[in-house]
Structure I
Amino acid sequence: MTAPGAAATLPIQSSDDVVRVRQLVRSLAIEAKLSLVEQTKVITAASELARNTLVYGGSGIATVEPVERNGRRGVRASFADSGPGIPDVAQALTDGYTSGNGLGLGLGGARRLVDEFDLTTAVGAGTTVTVTKWAR
C-alpha cells in the first residue's frame with residue numbers, strides 16, 4: 001500500500017475509500033508497534049473521521065503517516081474536506097453528540113480514542129481534523 005515510513009494521501013470519495021483509509025491506518029499502526037488496543041482505537045477513530053469527511057464534507061483527502069517523537073512511534077492521520085464546515089464546534093465535540101449517520105462515536109468519541117486531536121473548521125470553507133496515536 002505504501003513504502004515503510006512513508007506518508008500517503010488517499011482520496012475519500014466513496015465507501016471503498018473509507019475502507020482503504022482503515023487498511024492504511026492499520027498497516028502503519030502495526031508498523032509503529034502499537035498494541036492491539038491502540039491499533040483498534042486509532043483505526044476506529046480514522047474510520048469515523050473518514051466517514052465524516054465523505055458524509056458531511058462530500059469528499060476530501062486523508063493523509064496518513066508514521067510519526068516519531070522522543071523515541072516514541074505512532075500514527076498521524078489528517079482528514080480534510082471543502083464542505084460546509086462545522087457551525088457549532090462545541091456541540092459537535094459534545095460527548096454523545098452524533099447525527100446518527102456515522103459509527104455513533106461522533107467527533108467527541110474519535111477525540112477520546114486518540115492521544116492528540118486537532119480540529120480546524122470554517123463555515124463554508126471546510127474542515128480538517130488531525131489525530132495522532134502513540135505507542136505506549
Structure II
Amino acid sequence: MSDDELRAAVRRFFEEVWNNGNVGETEAFLGPEFVSHNTVDVRIVGPREYGAAVTDYRAAFPDFHTTLEEVLVDGDRVVVRGTDRGTHRGDFMGFPASGREVTTTWIEIFRMEQGKAVEGWVESDSAILRNQLVAEAG
C-alpha cells in the first residue's frame with residue numbers, strides 16, 4: 001500500500017468502526033492477530049475483541065465522535081493523533097452515567113504488515129477522562 005492508501009484506510013477505519021459503530025469493519029484494517037497495547041489495561045487481541053471494546057465504549061458514550069487531527073506514515077508505522085468527544089450516558093470505568101460531555105485526546109501508533117495493522121500502541125491520559133466523569137458525579 002502507498003502512504004496515501006494507508007492514510008485513507010486509517011480514516012475509513014475510524015469513521016466506520018468508531019464513529020459509525022460498524023464493528024464488522026474491524027477486519028478490513030486489523031490483522032487477525034492484532035494486539036492492542038493500551039493505557040486502560042483492556043485486553044484486546046484480534047478484530048473481534050477490538051470490535052467488542054468499541055461496542056462497550058459506544059454504549060457508555062452513544063454520541064461518540066472521534067476526529068483525526070493527524071495521520072502520519074513512516075515505513076511500517078502509521079501514527080494517528082485524535083480527539084474524542086461524547087456524552088457519558090452509560091457505565092464506564094466503574095463510573096455510572098453522569099450525562100457529562102467529555103473530551104479526550106490520544107495518539108495511536110499502528111505497526112502494519114501487508115496492509116493490515118498487527119499491533120497498536122495507544123497513549124491517552126485516562127486520568128483526564130476520569131476527572132471529567134467524576135466532576136459531574138461528585
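For which of the structures I, II does the calculation of Cα Rg over 2.2 N^0.38 Å, for residues 79-118 alone return 1.16? Could you put the intermediate results ahead of the total?
On the way: I: 1.16; II: 1.66.
Computing Cα Rg over 2.2 N^0.38 Å, for residues 79-118 alone on every structure in I, II gives 1.16 only for I.
Between structures I, II, where is FRET efficiency 1/(1 + (r/R0)^6) of positions 71 and 87 (r between Cβ atoms, R0 = 35 Å, to 0.05) highest? Write out the running numbers ahead of the final one.
Working: I: 0.30; II: 0.85.
Once FRET efficiency 1/(1 + (r/R0)^6) of positions 71 and 87 (r between Cβ atoms, R0 = 35 Å, to 0.05) is tallied for I, II, the winner is II.
Quick check for you: by distance in nm of label points 7 Å out along Cα→Cβ at positions 23 and 55, which of I, II is greatest?
Across I, II, distance in nm of label points 7 Å out along Cα→Cβ at positions 23 and 55 peaks for I.
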| task | Please state which of the structures I, II yields -9000 when helix-only ellipticity at 222 nm (-39500 (n - 2.57) for each DSSP H run of 4 or more, over all residues; to 500) is computed from it. | result | II
| field | Origin of the value 26, where relative contact order in percent (Cα under 8 Å, 6 or more apart) was derived from one of I, II | value | I
| Just checking, which of I, II has the largest value of distance in nm of label points 7 Å out along Cα→Cβ at positions 31 and 127? | II
| said: To test your reading of the models, identify which of I, II gives 3.2 for distance in nm of label points 7 Å out along Cα→Cβ at positions 47 and 63 when calculated. | reply: II
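Values in this text are rule-based calculations from the coordinates and carry no lab data. It should be emphasised that the depicted structure is a prediction, and the values quoted were computed from it without experimental measurement. Cβ atoms are built from the backbone, for glycine too; each structure is taken alone.
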